[in-house]
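Trainee: Listed below are the structures to be examined.
Read-outs: derived from the displayed coordinates by stated rules, not from any lab. Source: prediction; values computed, not measured.
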Structure I
Amino acid sequence: GDTVHLSPDCHATIFHHEAELAVIMGSDAKNVSQEEAMDKVFGYTGFIDVSARGFEPGGRTSFFQVKSWPTFGPMGPFIITKDEVPDPHDVSLHITNNGEDRQAFNTDDMAHKIPECIEFISRIAHLRAGDVISTGTNHQGLGALQDGDRIEFTVGGIGTLHVNVEDPAKREWRRGVDTEMAERMRQAGGSSMGMGPRS
């Protein structure tokens, strides 16, 4: 499987996994409506949105620093075509870390459905065939990533992606689910990403 490298140059307070369904564009899309959006989709795959926490919220480069380190965002294990997914808003996502259950939810949690996402993004950017849109996560069940971890990410109807974690700095965080993050998201009443917590 893939290996996520946690760079010693990334001074994060913690690294999290975020299980997400990714949409693969099949054709160009610019200023498309929600009604047209799904015609532009080729298929789907899994996406682990690795996130480095602790950068100043709202800073000019904060979101870029959180998401964009080399090897962050492993995808797979396969791309399946959209005709093989009866309803992309009813797909189970499940992550384990060293055999321990972490995130387990369904894409019916999406705060913004796929056609809405494509419509919004295509107003700003010219989407091309092969572009990937990751649809966000449910923040309940997030946990730390650290050296030696073995992640298994299963996407219903697609398969299981295996990912190893390496950290040359050997940083350590509390194992298990990050209950503080989960509680913050519950108190906020939702999620800043594409999904909100299940009620």
Structure II
Amino acid sequence: MLKLYYLAGACSLVPHVALEWTKAPYEAEVMTHAKLKSPAYLALNPQGAVPLLQDGDWVLAQNSAILHYLDALYPQAHLFGSGDIKSQAKARQWLAFANTDVHKVFSMLFHPAAIAAEHDAQTEVRARATEKALSLLEPVNRVLSEQPYLTGELTIADVYFYVILRWARALKLDTAAFSALADFYQRVEDDAGVKNVLRQEGL
């Protein structure tokens, strides 16, 4: 049975939803920041991070790798949509954009001390990261102004942006100018698999 190690509300929520969508049995173990640094966990993932997927004695880290693995294992789940190869490629493009470009900017917002030691410098990091984050959300809003989901149908890439918007709310970023994002957020949250994961993670 597959087992997912996750932090509540972190990017590991994305493969958690993917596992729900597969309808296959799985285990999910909630971690704490302290447990991530435990010898037992570091033996599984020396990076001390989530998500981590365990399949028997084999483990796989990194969100995109896990999602592509789950898609290969459970093609019937249509993690990247049920459209043609080009439509699914677009979903993978949006996933890559979320997982790399956007996620790293939010990491700067959550952890400015990892970049700058002085308080004033950290304030500057937050300001620049906020500006960058909003600029990256602009094309997302533009697409969602024309269709309900990034590729027209709900895919795992939409779930990643849902998680990012949860972070934006937690950080109190002003996204009022992006009128399509609030409705998108609610549409994704209304998905049964997403609801199940939110309940499991206590969110």
Structure III
Amino acid sequence: MPHEWDSPEYVRKWVEDGDKTDPERAEQITALVGLIRCSAEKPIEVLDLGAGYGIVTREILTAYPNAQVVCLDGSGEMLKHGQARLADWSNQLYFVVSNFDSPDWLATLPTDRQFDAVVSSRAIHHVVDERKQALYAEILQLLKPGGCFANHDLVRKPDDPIRDSHDPFGTVEDQVVWLKNVGFVDVECFWQTEGRALFGGYKSGLT
């Protein structure tokens, strides 16, 4: 059934249940942030796609206390929870309500921003495979030379059918190929468990 991201009650319950239903997620997010190739003191600029209630952004700000993060999500209700949870870093955050399922999302970003990292956790699987490929090309253009794209997401096995139109999970194997095809280097699946994976790559050039 479709998600109800505009419903305050639905989102509240989702946030409350989120960490309880996936206790390993915190460790996986730490691994994701560890893929960023920057010194801890650097004032890095990061784009968090599907930022939700701030679980990835919080880990980034803990590891990179001088970071500036653009938190983008299609649900304004979800971002309200993120703003509350990340209140201690409010002067380092920029919140954007936008849906990366459409190319129009690029126009909603701060003008002329490029990023040291684009990160995402359990969000991109919501878009169909054709759109994923275009999105990866768009992400590459947003990165600074040497910048990192790291995606922690739900995936399906190559021989599994697409689950449903609301969560059209892709395979890791396909997505690694798509990242290489659009120009990412050092592309890798860094780990994979049943139904989940951490994969990504880098933009060529120096950091």
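Trainee: I, II, III: which one has helix-only ellipticity at 222 nm (-39500 (n - 2.57) for each DSSP H run of 4 or more, over all residues; to 500), as calculated, at -10000?
Mentor: Going label by label, the one that fits is III.
Trainee: Using relative contact order in percent (Cα under 8 Å, 6 or more apart) for the comparison, can you identify which of I, II, III gives the largest number?
Mentor: Working: I: 30; II: 23; III: 19.
Structure I gives the largest value of relative contact order in percent (Cα under 8 Å, 6 or more apart) among I, II, III.
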